[in-house]
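Asks: Each structure below is given as structure tokens.
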Structure P
Amino acid sequence: MLNRKNGVPLPDQLKEELLSRIKNGYYKPGERIDTVRKLAAEFGVSSLTVQRACRLLEEENCIISMPQSGMFVPEDFFERAGNPRKMVFVFPETEISSRVLDMENWGLNSELYRGFLAGSQKYPVQLDLLHISQDSTFREKFRQIERIREKYDGAVFVGNQNRDIQLELAESGKFRVFHIADQPQKVPALLTPVCYDHEKALAMVMDSALGSGLKKWAVLTLRSSSEHYLELRHSRFVELCRSSGIGSGRLFDHIFDESDRGQLPDILKQLRGFFIFCNNAYLVRDLYIAAQKNGMIPGQDFRIMAIASGFTFTGLIPALTFVRVPMYEIGYTLMKRICEASGPGFENFRWDPVDPECIAGETAPAPSASNNKPGY
């Protein structure tokens with residue numbers, strides 16, 4: 001809303017509000033914007049203020065005034081609205097294969113990339129893809145850093161890939177680096193974390209556990225050298241269990257190594273009648289196989305839930321209930337927020353964690369509606 005105390009003329013403020021609506025898709029290209037009278041009532045200003053704001057937008061070719069018809073967003077608004085933001089997505093992979101990414105990470109990255117591309121097509125953002133090997137020499141990395149600074153307005157990285165380049169680019173404080181984060185609380189202050197709502201995802205699992213009616217819960221985590229956030233998520237889930245009254249006598253939590261993976265059938269025998277949070281997406285299939293060996297049925301002999309992209313669970317019978325990580329929405333929304341931010345340094349950039357979504361299956365009850373908001 002408009003601020004009468006910040007010294008910026010009301011027509012200028014209203015112009016920015018309306019421009020933001022156009023960029024956000026509230027008013028789409030080719031559509032008519034609200035009438036002067038309606039806008040004046042909505043923002044609590046005079047009709048003259050609205051007319052002045054619209055005149056400013058018209059001078060910048062952002063709206064078209066048509067006598068007797070009203071004011072419209074030009075069909076070619078995004079071409080008229082000036083040069084697009086120039087962004088670069090920096091990644092270290094040269095191929096998408098099992099040698100580089102397991103099935104779950106492939107699914108997460110694939111959805112993220114689709115979101116980037118869809119968002120950059122919808123909003124005036126020029127997004128280039130740039131491969132920089134993590135094994136590049138210092139000289140090669142320095143040359144790429146200089147090229148990025150000269151050519152682009154900002155850069156996007158996933159996690160700690162090419163972390164040294166991320167920090168070097170952001171060091172001056174004049175170049176914005178967006179960091180797709182598994183652990184947003186651990187992202188260095190120089191970088192801008194971009195994430196989904198991790199706490200809400202765990203809250204959905206907790207809500208499902210509570211709704212299952214089962215008195216014993218478990219969390220299983222396979223230790224990973226590349227996914228450090230899993231052990232933190234494990235600990236956080238244990239905290240939430242205890243705060244919900246599930247004490248040590250009713251809670252089984254186990255972190256095991258790759259060499260212990262063969263123990264799953266024996267572990268699962270102990271968990272009959274439990275609600276299980278499987279903290280590794282790719283461990284879910286192993287648990288289904290272990291259940292088959294034990295003559296157990298997921299969703300009947302135990303309840304099970306996970307947090308993942310969903311690609312890992314294709315074809316599972318019975319269908320798994322899981323919390324979908326909204327990677328597509330993160331990529332799409334990031335392009336939108338970049339477009340909305342003003343100034344060369346994205347001074348007013350704002351990021352609200354994207355809501356995860358529960359995909360209801362047969363293995364656990366879906367969370368209540370209050371914890372199951374859809375993604376973008």
Structure Q
Amino acid sequence: MKRCFLFAFLITLGCNELPVGGGELHSRGDFEAEEIQLRLDNTFTETNVNPFLGNSLNLALGKERGYESRVLVRFNFPDTSYEGLDEIRFVMARNDLFDKDTIQFSLHLLLGEFQETKANWQQRTELEFWVNEGGDYETNPIYTGVIDDDSLVVLFNYLDLQAIIASQGMILIPEDSGFVYFYSRGGGPPPQFVLKKNDDVTPMALEADCHIVTGPDPFFIEPWIGSGLLYRNYVRFFFDSLLTEQLVIFADLTFTVEDHFAKRDSVAIGVRELLEPISDFETPVGPLIAFEKVAADDSIISIDIVRHIQRIAEHPDSNFGFFVLFSPETYDIANMKVIRGSHEITVGYVLPAEERY
């Protein structure tokens with residue numbers, strides 16, 4: 001009886017009806033994958049060159065490589081007397097993750113109201129446009145200076161303060177080449193306007209801060225990736241029906257960068273699948289299926305998109321392509337220009353294991 005029980009136990013222990021999965025490839029012997037390359041169908045750039053950047057973690061100020069970015073701020077001043085002040089100070093803290101360019105700038109009073117989340121180079125509110133693209137402001141600056149330190153500090157007098165209170169806010173405009181990045185209230189120490197009288201320091205409440213950007217508009221068929229001004233590289237490959245019978249274990253998307261612009265050492269690149277055939281920049285997309293942090297000056301980019309290939313292997317009719325983009329898209333002003341035709345996908349697969357006993 002004991003021998004029968006032991007024999008039945010060993011048979012049960014050795015029986016496994018599950019196929020070999022991707023996670024078992026390294027734990028169950030040597031499985032050498034076959035590789036194929038998918039054929040590129042199409043790639044081009046979808047753009048949004050009028051973005052709303054009120055939710056950005058940074059406030060970009062500068063102009064270079066066809067870009068220009070200006071910073072808008074507005075403070076709430078209570079209805080009270082400001083006579084006898086010892087100091088009137090405006091402060092913005094720089095984000096030291098970016099290159100520390102030194103640039104000249106001018107500070108002007110705004111002539112029109114703006115909405116933080118709806119202002120861009122053309123618009124000042126959701127429904128109203130600037131009379132002059134890039135903002136409507138007084139011709140004569142209230143201050144000019146150079147940004148060359150960890151913080152921007154501007155001291156005003158009493159007459160300046162009265163003019164600021166009566167205005168719709170202030171706009172910082174770059175006067176020469178270079179970029180600096182300040183923290184917005186969503187990303188770090190926010191812009192501050194403080195009044196000092198005797199030993200009392202009174203901060204004014206920040207109502208709104210954002211930056212507005214203009215810049216290059218790439219030729220349609222050129223593949224670009226960009227943040228600040230939003231460039232999404234649309235890519236679609238022909239699906240090889242061979243993969244419907246296989247177990248896909250890796251899929252590497254690679255492409256070659258022709259040129260780049262960035263003011264930090266590294267950027268993060270993501271991939272989002274389209275949920276329907278491409279129409280424009282606003283074509284619905286799914287969540288990030290791939291994410292890779294790379295050096296900003298890398299010439300060859302490689303991203304693991306195995307989730308994309310595995311999904312279309314199961315649902316070939318949903319191969320609508322994907323967007324390659326910076327993530328997040330509002331953090332800074334940067335771009336990569338990709339060499340058209342350099343996109344490749346190498347897929348590794350194995351035969352699904354048969355049921356085993």
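Read-outs throughout are calculated quantities, based only on the coordinates presented, and are distinct from any laboratory measurement. Please read these numbers as outputs of a predicted model, since none were measured by experiment. Cβ atoms are built from the backbone, for glycine too; each structure is taken alone.
Asks: Could you figure out which one of P, Q the value 24.8, 78 for Rg and Dmax of the Cα atoms in Å was computed from?
Replies: Details: P: 24.8, 78; Q: 27.9, 104.
Working through the options, I get structure P.
Asks: When mean projected area of the Cα convex hull in nm², for residues 39-190 alone is computed for each of P, Q, which one produces 12.0?
Replies: The read-out comes from structure Q.
Asks: When mean count of other Cβ atoms within 10 Å over residues 159-166 is compared over structures P, Q, which one is greatest? Provide the component values of the computation, followed by the final result.
Replies: Numbers: P: 18.0; Q: 14.0.
Once mean count of other Cβ atoms within 10 Å over residues 159-166 is worked out for each structure, P has the highest.
Asks: Between structures P, Q, where is distance in nm of label points 7 Å out along Cα→Cβ at positions 111 and 271 highest?
Replies: Values: P: 2.1; Q: 5.0.
Comparing P, Q, the top value of distance in nm of label points 7 Å out along Cα→Cβ at positions 111 and 271 belongs to Q.
Asks: OK, next. With relative contact order in percent (Cα under 8 Å, 6 or more apart) coming out at 28, pick the structure among P, Q it was computed from.
Replies: Answer for the origin of the read-out: Q.
Asks: The value -2500 for helix-only ellipticity at 222 nm (-39500 (n - 2.57) for each DSSP H run of 4 or more, over all residues; to 500) was derived from one model only; which of P, Q is it?
Replies: Q
Asks: Assuming 1.47 is Cα Rg over 2.2 N^0.38 Å, for residues 135-326 alone as calculated from a single structure, say which of P, Q it is.
Replies: Matching structure: Q.
Asks: Comparing Kirkwood radius over Cα pairs in Å, for residues 215-342 alone across P, Q, which is largest?
Replies: Largest value of Kirkwood radius over Cα pairs in Å, for residues 215-342 alone: P.
Asks: Also, quick follow-up: Thinking of P, Q, which structure, once mean count of other Cβ atoms within 10 Å over residues 231-238 is computed, gives back 17.4?
Replies: P
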